[in-house]
Structure P
Amino acid sequence: MKVAGLGQCSLDYIAFLERYPLEDTKEEARALFIQGGGPVATALVSLSRLGVETEFSGVVSNDDAGRLIIKGLEDEGVGTRNVKIRKGGASQTAFIVVNGKTGSRTILWKRPTVRPLKATEVSAAFLKGADCLLLDGLMKDASLKAASIARRFNIPVVLDAGKVRDGMLDLARLSDYIVASEEFARDLKQSPREALLSLSASNPKAVTVTLGKKGSVTWQNGKIFSQKAFRIKAVDTTGAGDVFHGGYIYGVLQKWDIRKTVEFASAFAALKCLKPGGRSGIPTLKETLKLVKR
């Protein structure tokens, strides 16, 4: 099994605080650390942990952050041959504040200063041997090109629809599976169920809207079902959505029915939240299946 992903990669600076600070005050951090991040990049790391071959395509600069981003991916077994390194700029970075009492996180991020991938830089070779393509839509032209190639070769396309961006709805129409956030539904000025129906208009195989601690709702073949979130004491929710996407794709690769796929993805994401950081808490397949069974 192989998954190709095109989208964001980041270097995350994470601070754990006892409580979220008031404006114009100082707060001592319980812990500070640096870790790779980004929706598609972290989803691929989670798949790599599950034993899936992965290949990432994105953009970094030749700065320290870029080098650490690539090293973090390679250390996890994610292929980086299709990462473009553009000189003289800054790679994407993020500063994440985690509320130690609730596990919730606030993200401040800056996109790379180097130019994004161009459509001409995406070729069929990137998708050679792939069983699935994951996109987050940040780089519109490159994403649309990759989705078009994938459809030509009957490779399922999974869209991480975190926020409504330029071209995102066009990309949704090219996707087989759409996993959107509650924020995406709000951007559409719709309820999660209304968003399911809107996104299902192009007749994808399934559409899911994640709702954080409230679980998720999923549409398939004209029917809608809910999945409750697994009850855990969250330490840090950073990367939970990205890990959910990884678990979702794993279910698609296993050809599970959509209910089992969403349940597995929910458990996979929940277990990640037991440890700090977007990647350090990604669980094993055995741990996830044990939680589902329990």
Structure Q
Amino acid sequence: MDALKLVGQTVKDLAEATKENDGFGAAKFVVFCNQPGDNPFMAGAIHGLEEADTVLNVGVSGPGVIARALERLISSNDPGNLHIDDLAEEIKQTTFRVTRCGELIGRRVSEKLGIGFGVVDLSLAPTPTVGDSVGEIFQILGVDDVGAPGSTAILAMLNDAVKKGGVFASKNVGGLSGAFIPVMEDAVLAEAVEKEALCLEKLEAMTTVCSVGLDMIPIPGSVDADTISAIIADEMALGMVNQKTTAARLIPVPGKEAGDYVSFGGLFGASPIMPVRNAGKSQRFINWGGRIPAPIHSFRN
């Protein structure tokens, strides 16, 4: 908890140091819980202590490919003959093809470079480009706006289908290997925030079944450091109790409040700033310091 208090202040300091660019410095800082050592995706990319001295890890993506495959399946069939498991199967098979491509190219590149081949991270990572959105997959699968009831169930199914398809396609699967939901980097997610269909609390619920966590979330610059620390603590609790990787990349935008718009351009994208409910009411919790006891995961030993 002492470290968490420092981290919350660090996020605020990074944003303030880059206030001329809407706090962009915070977009380059992510806090992980249960971080895998072979993650090739920024901003959390890491060459872990258990890795070889030199290794090539490949990150594949392609939410747009998944979306187009689902559209073809739906348009070529009578909707009454399709069920959710048919859609999951299409996601699985498409993920296999995308991942296999990454595997074959990665092995060829590592051979040419004369270095060891590490893993394929088969994560679905969106970009702000129209047609390359994880949020679009949600809409195809049946919710009008991301954040509507059913969104968490869809994300759980999507994550599972991606893993099942990718595992068979690659000799070594690693990294995060799942679906990302970075608000600013996904045009459909950002649109859901603008419509107030997607809130911070719903995103937190969705992080229990996604690949990472609260990713690229712009929040009001007035949110205090202790509240940021507490949000990160919530994500860490989800990761520790569920034995999964989770993270937080929060961007307090100096001088702007909820509903204002922020854009970083390129792959970093743009979004309205999300409101943070109950800000400023976690100070006593964060100021305890000390250590939350590690949770018990098993009585079988």
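Looking across P, Q, the calculation of Rg and Dmax of the Cα atoms in Å that yields 19.6, 59 traces back to Q. Can you tell which of P, Q yields 25 when relative contact order in percent (Cα under 8 Å, 6 or more apart) is derived from it? Going label by label, the one that fits is Q. Work out which structure the value 9.7 belongs to, where mean projected area of the Cα convex hull in nm², for residues 111-254 alone was derived from one of P, Q. Source structure for this number: P.
Assuming -9500 is helix-only ellipticity at 222 nm (-39500 (n - 2.57) for each DSSP H run of 4 or more, over all residues; to 500) as calculated from a single structure, say which of P, Q it is. The correct label is P.
Each reported figure results from applying straightforward, stated rules to the coordinates on display, with no laboratory input. Just so it is clear, the structure is predicted and the values come from calculations on it, not from any experiment.
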